[in-house]
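Below, each structure is written out as structure tokens.
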Structure I
Amino acid sequence: MALIASFARRLLPALGLSLALAAPATAQEPIRIGSFLSVTGPASFLGDPEQKTLEMQIEKINAEGGVLGRKLQLIVYDDAGDAEKARTFAKRLLEQDKVDVIVGGSTTGTTMAAVPLVEQAGVPFVSLAGAVVIVEPVKKWVFKTPHTDRMACDKIFVDMKARGVTKVALVSGSGGFDKSMRGECLKVAPNHGMQIVADETYGAADTDMTAQLTKIKGSGAQAVLNAGFGQGPAIVTRNHKQVGVGLPLYQSHGVASKEYIKLSGDAAEGVRLPAAALLVADLLAAGDAQKPVVTAYRNAYEGKYKSEVSTFGGHALDGLMIAVNAIKAAGGTDKAKVRDAIEATKGYVGTGGVVNMSATDHMGLDLSAFRMLEVKGGNWSLVN
């Protein structure tokens with residue numbers, strides 16, 4: 001008998017997950033939060049802080065008693081930035097893991113690979129990626145937390161106009177985010193009185209953009225906008241200085257982290273980009289509604305992981321909390337009710353801004369959610 005008991009003690013922990021999944025629905029069954037993230041690979045600067053944030057916040061929520069008396073269980077897979085892997089993992093989350101909601105998708109490419117699956121399955125999905133195509137046109141089960149590339153273009157052009165700029169040179173990469181932002185900037189430029197006088201591109205494997213920047217230097221442009229993501233923008237920034245372009249350089253919100261400044265070195269000085277308030281928490285006015293939210297998250301993240309916070313982890317925090325609040329509002333994990341509650345999100349103060357979703361807006365942020373930042377002395381400063 002003692003032998004059987006000893007065997008059971010060794011066996012049950014290994015079977016814990018399977019038993020929990022097989023058990024009938026009770027008040028104690030965990031709420032399953034599914035995720036696929038680019039934790040490794042070229043987009044690891046997105047996925048790594050996203051996973052750490054989800055783990056940290058779920059640990060905190062569970063320590064405080066969970067949600068509706070139930071613990072949260074995070075089931076996460078690393079797609080390494082590969083869209084086909086993301087599709088496979090999304091399918092596994094939906095069909096095998098039977099998750100209640102998905103909070104993930106580090107990149108536009110991995111997100112869009114999963115969209116048809118979640119739409120067919122009818123499971124709420126909060127994406128952590130940037131492109132406007134994720135939520136336009138509106139998809140019934142798909143939402144997102146980051147600001148869109150179109151918003152970034154608008155914010156940048158408003159700032160350029162205030163500096164007297166009317167002629168702009170675009171340079172962009174070949175990835176999904178880059179192409180989407182380039183397209184959006186081309187669309188909205190006329191709305192701001194901007195003329196695109198150069199439109200250069202570079203490949204994902206390119207390590208030298210001096211040829212493109214030399215063309216831009218002679219184009220008559222008054223400012224340069226790099227619609228980029230990943231390692232490319234840091235190379236553009238260094239080459240921009242090496243070539244002596246001598247024009248204001250703007251980057252996208254896709255590189256809004258200290259890692260970009262480190263990779264660019266002193267060439268980043270003076271570069272401007274739109275980003276969430278999280279990066280400049282200490283510079284926010286005392287009465288700013290986001291100040292306590294972003295300060296608390298920054299302190300918790302940096303205290304736990306001993307590394308600097310980024311807006312990308314903030315997107316994961318917002319996505320998780322919007323989903324958690326929706327589950328509370330729905331009174332459970334009925335997927336249709338949770339979906340409706342996410343869509344009804346109003347006045348949620350997150351790291352990315354104040355979220356007000358609707359049937360026609362599955363992101364819920366306006367231009368005020370973006371802050372214009374400038375690199376000064378190797379750090380972020382607040383322009384407006």
Structure II
Amino acid sequence: MCMPTDNLLRDAGAHFNWEYIVSIALLLAPAVVPGVLFIYSFIKEPRQFRNALFLFAALAWSSVLLVLRFNNYILGLILVALVLLTPFLTIIFLLVNTVVVVKNNGFSLTSMLPFLMAGFLILLIASPAIVNYLDPDTHRIVVVLLGLFMLEGLWFSFTFVALLFYSWIYRILPRRRTYDYIIIHGAGLNGPRPTPLLAGRIDKALELWNKQHQHGKFVVSGGQGADEVVSEAQAMRDYLLEKDVPLDAILMEDKSTTTWENLKYSIGIINNDRTASANTTSVNASSSSGSSATSTTATECTTAVVTSDFHVFRCAEYAHNLGLKADGIGSHTKGWYWPTAFIREFIAITKAHLWPYLVFASIYILINVLDYIFFFLGTL
């Protein structure tokens with residue numbers, strides 16, 4: 001005889017503490033959900049900004065759970081100390097780094113990025129105290145704006161740390177492919193010669209090319225700036241020729257002025273080269289056997305994008321958006337320049353992912369407008 005469903009549920013409730021199970025599920029969800037999303041998204045495509053957010057959210061909440069699970073006061077104190085001290089240590093580091101960068105690179109807006117970042121953190125930390133000090137009735141607009149700044153600032157800080165961590169992971173992922181094309185992204189020049197930064201990128205590409213027994217072709221990508229005597233592509237080509245690279249192994253893309261254009265125009269150069277190679281093969285095959293060859297496009301061949309290590313993830317994400325199956329390969333950057341370069345990279349990536357800021361701002365403003373309306377109606 002079958003037991004009624006309500007009896008089964010009642011018996012199950014006798015053996016399980018459902019409130020406890022639900023509370024554990026709610027506690028684990030902030031770590032498990034982004035963790036599962038990260039695994040799925042990473043397997044599908046590792047070159048996506050959202051991977052950084054999923055991974056860091058999962059790790060951050062897992063750290064909290066670790067402290068709660070072992071009820072360890074020492075771990076708890078360490079976690080609290082990290083949360084409290086890291087912003088202040090970061091500010092000190094950024095201010096010192098500003099002095100070093102200005103000393104080496106001279107005064108410019110780019111050189112001042114660490115200083116501006118430090119100022120942002122100082123204002124973010126001070127904002128709660130300022131809001132608490134101000135009278136919300138007489139300084140309502142200022143309080144609302146500071147509240148919006150804190151909300152957006154927290155998201156900005158979270159995504160910055162998340163991308164910093166994930167971009168490092170992406171750079172150290174093993175690369176076991178043999179590449180048909182190696183795209184080298186341009187940088188500044190010293191006269192007709194590559195700067196040390198650009199020379200480092202070219203040397204890294206050469207290292208990769210030699211490692212795969214000189215298979216594939218280089219695509220040197222970079223136009224001519226207003227203050228440059230030659231295009232970056234020409235300077236890179238000359239550098240490679242000095243290293244005994246055959247001329248027919250070098251393709252030039254000398255029109256681009258941005259990272260996006262570097263990749264977009266390089267895809268066109270690769271497509272043209274694939275078509276030309278296929279046509280040559282077809283002529284040779286037709287003369288011997290009457291058969292013809294078909295060409296492949298840039299999206300079908302294996303490609304490496306070589307740039308500075310701080311620039312790798314943005315190049316890889318752009319390549320994904322353009323449909324190019326490319327791995328990002330990074331050359332070494334001097335430690336003193338790394339913070340400035342990464343801040344600039346993060347700002348560029350943020351500009352491409354502005355929608356969360358717009359959503360947060362819209363919700364926040366809507367809540368405050370409704371609050372003001374209800375407050376005003378309540379005074380009538």
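For distance in nm of label points 7 Å out along Cα→Cβ at positions 305 and 321, find whichever of I, II sits highest and give me its label. Each step should come with its number before you reach the end.
Details: I: 1.6; II: 1.0.
By distance in nm of label points 7 Å out along Cα→Cβ at positions 305 and 321, the leading structure of I, II is I.
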Q: Work out distance in nm of label points 7 Å out along Cα→Cβ at positions 113 and 329 for each of structures I, II, then name the structure with the largest result.
A: I
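27, 16, 13 is what came out when semi-axes √(5λ) of the Cα gyration tensor in Å, for residues 65-160 alone was calculated for one structure; which of I, II is it? Show your work: numbers first, answer last.
Working: I: 27, 16, 13; II: 28, 25, 11.
The value was obtained from structure I.
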Q. If helix-only ellipticity at 222 nm (-39500 (n - 2.57) for each DSSP H run of 4 or more, over all residues; to 500) comes out at -23000 when worked out from the coordinates, which of I, II was used?
A. II
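Could you figure out which one of I, II the value 31, 17, 15 for semi-axes √(5λ) of the Cα gyration tensor in Å, for residues 209-344 alone was computed from? Kindly include the intermediate steps, with their values, before the conclusion.
On the way: I: 38, 18, 13; II: 31, 17, 15.
Label of the originating structure: II.
Match the computed value -0.37, -0.60 of log10 I(q)/I(0) by the Debye sum over Cα atoms at q = 0.06, 0.08 Å⁻¹ to one of the structures I, II, and report its label. Can you show the working numbers first?
Numbers: I: -0.24, -0.42; II: -0.37, -0.60.
The value was obtained from structure II.
Bear in mind these aren't lab numbers, they're just calculated from the coordinates by the rules spelled out. Just so we're clear, the structure is a prediction, and the values are computed from it rather than from any experiment. Cβ atoms are built from the backbone, for glycine too; each structure is taken alone.
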